Structure P
Amino acid sequence: ERAGGLQTSTNPSGSQWDAPFGWAPVQLIAVEGLRRYGYRQEADRVSINFLSLVLKDFIAHNTIVEKYDVAARTSSLGAGLRFGYGSNEIGFGWTNAAFTELYSQLPAGQRAKVLGLDGVGVP
């Protein structure tokens, strides 16, 4: 778990499927699993951190993209992506859908934290 959500792995290999990147479907699957097993606080924290990252980046760039650097809380791929395609596709459907679903699952009392844009602390 990182400041912007869950990384796909702990291995910074340079692949888009490894650290420090996080993908919206991974966030959604993990959050739903946490909720099913009663880890509501953890699910809320992951949701808030990912949602606030996507919203912050949307405000800055007017786009929602395919993947995010969840460690740096940005859509900029920087030097972290060394092989595979180097673009970050704009308007990616699964990010849009996951954002909507994660937000709808978030308890009403927690939704204002998304607007803080900086997320919440990670233990």
Structure Q
Amino acid sequence: MAMLSEMMNWRYSTKVFDKTKKIDEKTFDEIMESLRMAPSSYGLQPWKFLVIRDENIRAKLRPFSWNQGQITDASHLIVFCANTKIDADYVEKYIDLVAKTRNIDKEKIGAYKDMMIKML
């Protein structure tokens, strides 16, 4: 537990980026994979990540981010989009995906689906 506390005390929010330094694509791919694998309640993962590479789009986004330089100066920009309106249709699509990727019958996880819908 002490190690976790040390790690949390170390955290740092970068305020200024060196425009000449770039994250290499291999490292960036690892970052994206860790985002993709991030846990969520019931495994629903109600989010999307948009990678904005176009400098013009980043410049247009900057005013909506309190004009922070990080938006245009960082080597990569990831926009986190959260789905805050989970409904039965979303859960149904999730169950379809789970059944397909795990090669199991939907009926076998029907109770799980019903429980998630009841919790909405």
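All of the numbers you see were taken from the coordinates with simple rules; none came from a lab. Small disclaimer: the values here were computed from a predicted structure and weren't measured. Cβ atoms are built from the backbone, for glycine too; each structure is taken alone.
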### Label whose coordinates, when distance in nm of label points 7 Å out along Cα→Cβ at positions 51 and 91 is calculated, return 2.6 (choices P, Q)
P
### Structure with the greatest value (metric FRET efficiency 1/(1 + (r/R0)^6) of positions 3 and 27 (r between Cβ atoms, R0 = 25 Å, to 0.05), set P, Q)
P
### Query
If we compute mean count of other Cβ atoms within 10 Å over residues 43-50 for structures P, Q, which one ends up with the highest value?
P
### Task
For relative contact order in percent (Cα under 8 Å, 6 or more apart), find whichever of P, Q sits highest and give me its label.
P
### Task
Assign the value 9.5, calculated as mean count of other Cβ atoms within 10 Å over residues 19-26, to the correct structure from P, Q.
Q
### Summary
Calculated from one of P, Q, Cα Rg over 2.2 N^0.38 Å reads 1.41, and the structure in question is Q
